[in-house]
Structure 1
Amino acid sequence: MNYTINIGGRLMDFSEPKVMGILNATPDSFYSASRGLDESSILQNLERLIIDGADIIDVGACSTRPGSSAPDSKEEIRRLRLCLGLLRKHFPHTVVSVDTYRSEVAKMSVEEYGVQIINDISGGTMDSKMFSTVSKMEIPYVLSHIQGTPSTMQSKTHYTNLIQDILYYFSERVQYLRDLGQKDIIIDPGFGFGKTTEQNYELLSRLDELQIFELPILAGISRKSMIFKILGCSPEESLNGTTSLNMICLMKGSNILRVHDVKACKEVIRLYTEFSVYDKNFEYNKRISRYEKC
């Protein structure tokens, strides 16, 4: 199914998967090469993402790595204003997402800088005003699955049934958003957010079951511990593993890949697209598999 979302009056369609490039205005994000706190390093990272072909730039000013402690909202806003100001000055036509779980930060980003997407890792669980805020602003919202908070989620990994619990979570929260009038919703299963390594791989193997909601799916596995723990390496050494799992995400129906390495991801998408054209049974088998599991 070909999904679309409204980006400032223009439709972004997912007939071909999109790449969301990560820009971190933080001192402590888990992958050091993505960090930037001063104008020079932010511009350098931003230019690399744009040149490599990112369809969306996802700006985060509050690290959500496991065990992280968050800055207050004033500091998050200060960091974001620097990033978003540079983005709008140098790349005014770029589609920009802001990675935040705070409604006041989301509101500022949209009203002051015309941000087009809000990416909330908490799925509205950490700020009760988030759902009403994004629905009033009428912009696309990334609804993520999480258990706990970034500081506690490593100990919040108990599920009655992993996939059923996640499906129930999304069905309940998607309906809540719909009742508020929210039109454009993207779902993110939240790899690493309140899930063990084993649970992450179970989720990846059944990612296509999320297509039951008939909404775009975002997958963010870039350089995460589910890769480097298995390979016995560091985030800095996890590009090859990321590339491998990104292909699986595409095969399982992901429409957006959130990554640190845009060029490598664009190459994965190009090869995936070429494969799907020549494998005449591929799309048919994906549809049959999805309906068998419903």
Structure 2
Amino acid sequence: MARVRRIVARERRSFEFVSKGKGPATLLVHSGGPGLTYHYLRPLLKLATAHLRVILFNPRGVGKSFRPRRTSEYTVQNQAEDVEAIRRAFGIKELHLLGFSAGGFTALEYAHRYPQHLTSLLLCATAGSAAEVRAANRVARASASPEQRKRLRELERARKFDSKEYGRLNEQISRRFQHRFVDLNNRDWRATHLTREVYRAMMTRTGDEFAVDGTLARWDGRRYYSRIEIPTLVLIGRYDLFLEASQEMAARIVPAHLRVLPASSHFALFEQPREFLSALREFLVDVTGD
């Protein structure tokens, strides 16, 4: 098991991380959620080689990484600035940035702000805007049975977003799009924690799982697509709610390559682990030359 360490970046911002490999190339991985710890992405450490270092880190407010004073500081833009601070602190010269799920929002934002520091971009199970997240949520809600939708409306009217029943109902509705082919009970997922403060601040202030009214509400990274000129991998599961968004992403980013895993939903890393890692490895070999 990789040892957990800390790195101090600009303005005394410190971040928890684990790493494997030596480089000179570095795959920096931004976890999703928003607010999830990096633990569920530990299988990506298997990509490390004598020429490629893999770094997984906890974003601001997550785990024991630094916590800003105000929840309004949990934004995609600030997360992108954190990535640049981490890159500088590590002295990374050849950066390959992977964003999983909501981590993909940050990866896109970073690609827009610091294209000169990026060698390649890996966008996994993600979308390009808050509008696309809302559209995905509408599809998920429409897939529920009449009884589920009725009970969901009742819980919403009562604002019982923190109740166990609401959590169970949301899991039942979303499972076919999130982890259709597996139960999320492996060691890496059990080690993963969600920092609700970060999730609520960025995604949903009330806890309504079908609303996007946090700091992400107006974010739109689709306007960056035409400016991305580096090799890009878009990796998505066939049953992921972000499939259509990822297809558009790959079509509009000219150097992008789209891979769709046929027996996967959102957590393709657990549903088709061999194929997921192989797709990443093949892409990285192409762009690093090793």
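Figure out for me which of the structures 1, 2 the number -13500 belongs to, where helix-only ellipticity at 222 nm (-39500 (n - 2.57) for each DSSP H run of 4 or more, over all residues; to 500) was derived from the coordinates. Answer by label: 1. When volume of the Cα convex hull per residue in Å³, for residues 216-263 alone is calculated, the result is 67; to which of the structures 1, 2 does this value belong? Label of the source structure: 1. Which one of 1, 2 has distance in nm of label points 7 Å out along Cα→Cβ at positions 24 and 104, as calculated from the coordinates, equal to 3.2? The structure behind it is 2.
No lab work stands behind these numbers, since they all come straight from the coordinates. Since the model is a prediction, treat every value here as computed from it, not as a measurement. Cβ atoms are built from the backbone, for glycine too; each structure is taken alone.
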